[in-house]
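In the part that follows, the structures are each spelled out as structure tokens.
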Structure I
Amino acid sequence: MKEEKLLKARELRKVVEEVFGLDIMLKNRSRQRVDARIVYAKILREHGYTFPQIGSLLVKDHSTIIHYCSMFDRAIDYIPELKKKYRMCRDMFRGEAPIEHLFTKDELISELIKTKKELSLLYLKYEELKTTSLI
């Protein structure tokens, strides 16, 4: 595997481990860890990695990776948490992480209120400058 692909795979691994809060390489079949591996494999597959390449990165047989991708395709519509974490990982890996992944709903509402107040103050200052410059 080319070094560039290896580096991108390591970058994705960090993202997945950050989002799921665990090490995907530990020998453990907990639901969370398997879900993290599934997301990792699916995103790599979307980026053109072969099943054997992904298998070697996860120290799994290529048939396990095929199974992961098939599980993902069946589960994505029925497990909202998996879908959310997949999107977070995919967007972070692409460098497109939407703001809603970074804040809670309450934090977003608070920021919105603060921004509206700042906008109102700026508008008042603008109106004041506009009237004073006309005189």
Structure II
Amino acid sequence: MDNSNVVKNLSFGKFTFRKYERINKKKEIDAVITNGKKFFEHGLLVYILKTNRNYSRIAILVSSKVEKSAVIRNKFKRRIREIFRLNKHKIKFPVDIVVIATKLSVKQKYDFLEKSFIKILDKNRLLNQ
């Protein structure tokens, strides 16, 4: 293996989405929803809770009542996950984030969702400048 490939892979390590960066347990999601701060920006509903971990985590909830089509629900989840993956290095403090889809947010384009997500983090003073 070439050393340049190793250096290249290590430099992009912060842009990966690891398994431990997901919130999977219902108890942990409920804790973020009950104890965290609630933000609503252009149809995007986000709960944020500061934690003592060394990394931030995210959960994305999309009900079939919001959107019947599984394709659209999964597309929304992929978009939010990608937004988190590309911007997690900008977050100052480790936080748990729960994103809940609404009928309006599921239909939005990637750019609009990204602007809304960044605006929510910026309002909460979580972004490095």
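Tabulated data
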read-out	value
Which entry (I, II) yields the derived value 1.3 for distance in nm of label points 7 Å out along Cα→Cβ at positions 60 and 108	II
When distance in nm of label points 7 Å out along Cα→Cβ at positions 36 and 52 is computed for each of I, II, the largest belongs to	I
Source structure (of I, II) for distance in nm of label points 7 Å out along Cα→Cβ at positions 92 and 116, computed value 3.1	I
Read-out helix-only ellipticity at 222 nm (-39500 (n - 2.57) for each DSSP H run of 4 or more, over all residues; to 500), computed value -25000, structure in I, II	I
Structures I, II, by relative contact order in percent (Cα under 8 Å, 6 or more apart): label with the highest value	II
Test item: Rg/Rh (Cα atoms, Kirkwood Rh) calculated as 1.00, pick one of I, II	II
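Where a number appears in this text, it was derived from the coordinates with a stated rule and is not lab data. Quantities reported herein were computed from a predicted structural model and do not represent experimental measurements. Cβ atoms are built from the backbone, for glycine too; each structure is taken alone.
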